[in-house]
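*Asks:* Each structure below appears as structure tokens.
What follows draws every value from the coordinates through simple rules; no lab data is involved. Just so it is clear, the structure is predicted and the values come from calculations on it, not from any experiment. Cβ atoms are built from the backbone, for glycine too; each structure is taken alone.
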Structure I
Amino acid sequence: MHVRLRTAFILTALLLLTTGTGNGATPAAKPRLVVVITLDQFPYEYIARYHQFYGQGGFRYLMDGGAVFTNASYKHANTSTGPGHAVILSGTYARTNGISRNSWYDRNLGRSMYCVEDRSVEILGAKAEGRSPANFKTYTYGDMLRIGTAFKAKSIAISNKDRAAVLPGGKLANLVLWQIDSSFVSSTYYVNDLPPWVKKFNASGLINSFFGKTWERSLPASAFALVDQDDAPYEGFPAGQGRTFPHPIVGDSASHITPSYYTSMIGSPFGAQALAALAREAVTNEQLGSRNVTDLLSVSFSSTDYAGHAYGPNSQEMLEMNVAMDRILADFFRFLDKQVGLAHCLVVLTADHGISPIPAYVSHAIGRPVFQKLDGKGIKARAESLLTARFGKVSSGKWIESLSGGSLFIAPAALAQAGVTAEIAASVVCDDLRRRPEVVAAYTRGQILMLTEGSRLEARMRNSFSDERSGDAIITYNPFFKDDPDEHGASHGDPIESDARVPVIFRGPGVRPGYYDADASPADIAPTLSVLTGVEFTPLREGRVLLEALDRSAGPAKVRR
């Protein structure tokens, strides 16, 4: 009897594991295709501000039927393209993945290192410096998906920017493509030659076909009451494009294509159209979502970033860019529905960072200066004079080797000559800088490594610190100080909410629709995808599973707690 009871218990437990809670629910099929869409420089604020201008098939398809996280932000300090894209599909920050900035000072090489630089590989499809994830120190969801399916799953990442394709692609992607002038290219890290369908796409001349077209307004005049005037003096003016609608897409020559045309083209909706066309070709030719296994497609649109930098988040151009992206996404979702079936697609929408207002726009609106000039050279000179006064002159003539993006490197030769450690020298600098109005926080390497659960700012600084790639002192500046408050155009990169808060939206199998106000982050995307598709977590993941958005009546999310 005892044996029978034990056997019955085991059988019952197995039944519960296979059905979830024993309530008769049938596990949902895994998605055939995971699509991660990243909009470069797209704050969550746009979702709320421009909702009335969206149609039914684009942003609203995700917002009305998906899990929308209203309180999602990056928990790192360096809110820029490389670090943001490194987080999204790895679930880790720079302290783990090593991508602390778009570029950083490499002390061993004595020069700047670009985040996806790799001189050991060659570019396929153009003449340029090699690119790969060699500097990326972890794996992505796509990597784990490939491993977990015995490499039957395909992982493809595309973007107008190299770093926005390479970093989401991870170490094991089948194909990674980005734009160089008139072509989408890859490198020998991934493939020995471009696939025939990519060559055919490039030969079609689609990218060059936009030359001479104009970016026109599509909304009625009344819509622009929400935004700034069209011809604002503090806006940027990309070559040949001007500050006002209609914007000609020609670059610096109206008669023939020059390299500046491609900047103009990417900075308009035409750049996003070209990337969406490439995405459709990737799905079709690689048979993504049609091979009896879950595949992954990462698409990062760069046009929003180019236009946002030039015209600012409060411009008529960014309202029109939002509307254009809505239409482009709607077209892409219709294609996915026809090709794969949207019911079988798990779609994620996010951004790599937000954007701050143009300083001169704020000052102009209220009639007085708000921002002050941040003098980076003055900070470096101050540090040099402090160390000279404290420890004496050095034969090399300099104490400070580099000040790069708030990361200050003290010259090892100077330290050796003075017989002082980098930590002591850095503490002298930080103690002084903390008293300056333009500095919010300054920590030595030792101090930042000892930070635990402190303020939100301290946590962000710790997450952006790379033991291998950051300097001896880390400085964060007051957001009301800018390199040039009167500079044209907008910027980002600070540990502030306007730069850090972005959309995180899921829609598809296993997702429970709703609006969720719990604290969230793009670092949560990878672990949540892992649960939704039954794939192992990425190594050393720091994000959480967004449990509130999981439909526990179906799929792997019910079993894997």
Structure II
Amino acid sequence: MAEHKNVITRLQTRIADWQNIRRIRRVASQVAANARPATGQQPVIFFNASARLEGLSQNAAFSLLSSWSLRLAGVRVIHFVSRAGMSRCVLGTNRSDFSKEPPCERCYAQSDLIYSGAERREFTFQRDPHLEAALQGLSLDELSRFEYPLPSLPEGSPGIPLGELIIPSMRWVLRRHHLPDDEPTRFLFREYILSAYHVAREFLALVQEVNPAAAVVFNGIMYPEATVKWVARQSGVRVITHEIGFQRFSAFFTEGEATAYPLHIPDEFELSDVQNQRLNDYLENRFQGKFTMAGIRFWPEMRGLDDDFLKRAAQFKQIVPVFTNVVFDTSQVHANTVFPDMFAWLDLVLEVIRSHPETLFVIRAHPDEMRPGTRKKSNESVQEWVERNGVSELPNVVFIPPTEYISSYELISKARFVMVYNSSIGLEASLLGVAVVCGGKARYTQYPTVYFPSTADEYRRTVETFLNTTAGVEQGQPIPAPEEFQRNARRFLYYQFFRASLPFSDYLESHNVPGFVRLRSFSWQCLLPENSPALQVITAGILGKDPDQNATFLLGDEDGPLHPTQARDH
């Protein structure tokens, strides 16, 4: 019976994928036939080499739909496309054997499909023998700091910091922060440097040829896009980066760093009764685990605290939850300002734990460390740190591994205060009225929402104060977050969910592969900017026509997702 169901599921997937290919081809053909003639304005370049190989990821879909809309609005769009353009790309790296070349043929086929009828500038990898010679014999540290001149840049430009641009991709591919200084790692690092340099030269030639108004790239952190972003900015070209938004099938577009999540919230902005209710309705589902991020539902179930835990907790003066992150996540590029990395923060937390036996510390590993159904298993995990340091053997520690779906919100309700690195749960804990001490720079620390000490010593002192304080707070009761933190948390979350999350749900539907999507059936007219609040904002932002956009593309508050039937064929 199980095998029969699997056969049916595979057949249904193949039929759905075939339908998706037909839809992409149909819309691509309609866009090519109905695109308004370019009016002589500067073109816009799109580049997305690290969001997909085959299939359609959410970010690949956001890029494609936005480019279609721009073309229909009369903008010349050029897709900068890898045609075996890198020796080793991020998604095509074989983690078991770095010597294996990427599966370029599968990537070609997908590029030929989604860029059908569009203007493309393709590039194919060529080794630079002088650069290759300069890289030989370098240690991992030397590779990490490696810079190299890039000819034809404006006078006075610095050498391209290839090592710095590549480090986040190395950490992401190897699923760890601390990289081993061995020959396989150095080999991959050298191949990435050679590839990034070739991307830089090819993109610079394109920029100097067409003088673009802007470049639109996926997240700007993976090395191909980071390289394009660096070259564009050195050449005076505006760069827009995009990432997954915080609503289902939504995108975040910004002239800033998408993974840092810059948001400008006017000082005078206060939520109305209607806006407060809208936020409350969304949070009610979120607090029950009923949400997805990048097409992944992290909490297939969410369990409350059981009697055994409550009995153990009753033996202690107070409870302090400690929420960790995934160490290779792209947000960590911005997080490591107070501590060199999350594990350095955890080492300090462990010192605090050992000196406060009266307090029960509950260390929660992020569920993405062992994401089910994907290859995103961390190779440098909190669970390994716990085992290596004998943390779970301490009588005042409970460790919750990534595969246990205990409600974080129930933990917060029992907490004296909360410790986080840069997890989203820190913002939500402030919203729930509990004091939070944050160890890493988070997207929400740009506003007063949590306690964010500026040094490791100050962090330790703040935690010690909260552990020892009794003034005005009964034993075991939460230390309240300041009213200013709670107010800013609500304001930030409202902007995050309803202003900065640009909805594409009228165009996309789920794929059975987590994180991937298929196109809905819709007519090309639905892609006209005037027919979509999200595409109208994106088009105006890319072209720099909206003076109120600042760095991040925001919906007007009255705008919301279109009704799904508006985006269907009639």
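*Asks:* Check the numbers for mean count of other Cβ atoms within 10 Å over residues 251-258 across I, II and tell me which is largest. Kindly include the intermediate steps, with their values, before the conclusion.
*Replies:* Numbers: I: 13.2; II: 22.4.
Max of mean count of other Cβ atoms within 10 Å over residues 251-258: II.
*Asks:* I've got another one for you. Which of I, II yields 15 for relative contact order in percent (Cα under 8 Å, 6 or more apart), as computed? Mind dumping the intermediate values first?
*Replies:* On the way: I: 28; II: 15.
Working through the options, I get structure II.
*Asks:* One of I, II was used to compute helix-only ellipticity at 222 nm (-39500 (n - 2.57) for each DSSP H run of 4 or more, over all residues; to 500), and the answer was -12000. Which one was it?
*Replies:* Details: I: -10000; II: -12000.
So the calculation was done on II.
*Asks:* Among the shown structures I, II, from which was the value 19.8 of mean count of other Cβ atoms within 10 Å over residues 43-50 calculated?
*Replies:* Details: I: 19.8; II: 25.0.
Considering all the candidates, the number was obtained from I.
*Asks:* Another question about this same structure. One of I, II was used to calculate distance in nm of label points 7 Å out along Cα→Cβ at positions 91 and 243, giving 4.7; which?
*Replies:* Working: I: 4.7; II: 1.8.
Source structure for this number: I.
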